[in-house]
Structure 1
Amino acid sequence: MRKVIMLGLATFLSAADLSQVIESPDATAILKKDALPLAKMYTMPEGCVSDDKAAIARGQYLFHNLNGKDAKENPPEGISRKLADGKDKQFGNCVACHNIEGAKGYGNIGPDLSKYKELFMDSGARNPQFMYQKIADPRVDNAQTHMTVNLANGLFSEREVCDLVSYIAAVKK
């Protein structure tokens, strides 16, 4: 009996025109809409990196939170959970891939950013412009990167990228 039912169902499905019930979006339009612009070199704005506590606090918040709706704490002054159009603001969630001092639930996909200033900036191996570019558009020197393209896609503003650089470069206690 079971075999007969399965055979009947298979016959029905093979003869049925299901084209009206199967969603078929135009993938070309979706890909064009979602496509990133070409990789771009960015110049860090004057006065970008700061030891201002408010800038570092904003950078820390962006680093450790995913989006406005699910953010763990209220954002510091200068950051809103919502965009002008009312949608949730996407934060960096850098901690999903990177470790840094004080991180909770950090990832190990990206480089460890603990003591970044001491190890890389103070030694001269890296500078703020390098960090700014890596956060703004990391594809410039690594076309295959999986890191978020933050400035080119509008996820962050220049100020937010500067706040992230300020946070990463800050001495943490």
Structure 2
Amino acid sequence: MLMESGEPIPGQGRNADVLVRPGASGDLSALTDLYNHYVRETPVTFDVEPLTPGMRREWLEAHPAAGRHRLLVAESDGRVIGYACSGPYRPKQAYETSVETSIYLAPDQGRRGIGSLLYAELFRALAEEDVHRAYAAITLPNPGSLRLHDRFGFEPVGVHREVGRKFGAYWDVAWYQKEMR
């Protein structure tokens, strides 16, 4: 997100060194590396093989600076330390006013309020768009993500039991929704 002056939005308080801005093509390698940490080390994404920047290019390009589908990057000292995005909930046209949101932070950046900073800016931007509901799918257990989504007004709507298999185990996914209007 950009301020009226065109500058990225700076963090405040303990995140004064963090800038939140729209994702750009120059971020592709850093975003892919950040995401691949979660692919390799955690069950929070159900991708099981690391992706290449080329494989992620279409995803990046599907998030313009305006509209329902956004990508916001948190940057500190020139380093991408997290991102939040909204994308299509489902491909059919009747779902177009619903979005699915995701957020990923560099492993050393948790519990600093960066996720809250990213989500606050994402939802501020989405409030200007024709978005009726936001959805989040959270692999369980993930207490940090559950707290973040609760903080932003998401409500639980159900759990898909043992819906994905990764690292030789089955994982539940909790679905949350947030009213946007």
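Just so you know, all these numbers are worked out from the coordinates, no wet-lab data involved. Note that the coordinates shown come from a computational prediction; the quantities given were computed from them, not determined experimentally. Cβ atoms are built from the backbone, for glycine too; each structure is taken alone.
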Tell me which structure, out of 1, 2, gives 1.6 once distance in nm of label points 7 Å out along Cα→Cβ at positions 72 and 96 is calculated. 1
One of 1, 2 was used to calculate relative contact order in percent (Cα under 8 Å, 6 or more apart), giving 18; which? 2
When mean count of other Cβ atoms within 10 Å over residues 40-47 is calculated for structures 1, 2, the one with the largest value is 2
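Please state which of the structures 1, 2 yields -7500 when helix-only ellipticity at 222 nm (-39500 (n - 2.57) for each DSSP H run of 4 or more, over all residues; to 500) is computed from it.
On the way: 1: -9500; 2: -7500.
Structure of origin is 2.
Using mean projected area of the Cα convex hull in nm² as the calculated read-out, with 10.5 as its value, let me know the right label among 1, 2.
Structure 2 accounts for this read-out.
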Given 20.6 for mean count of other Cβ atoms within 10 Å over residues 88-95, calculated: source structure among 1, 2: 1
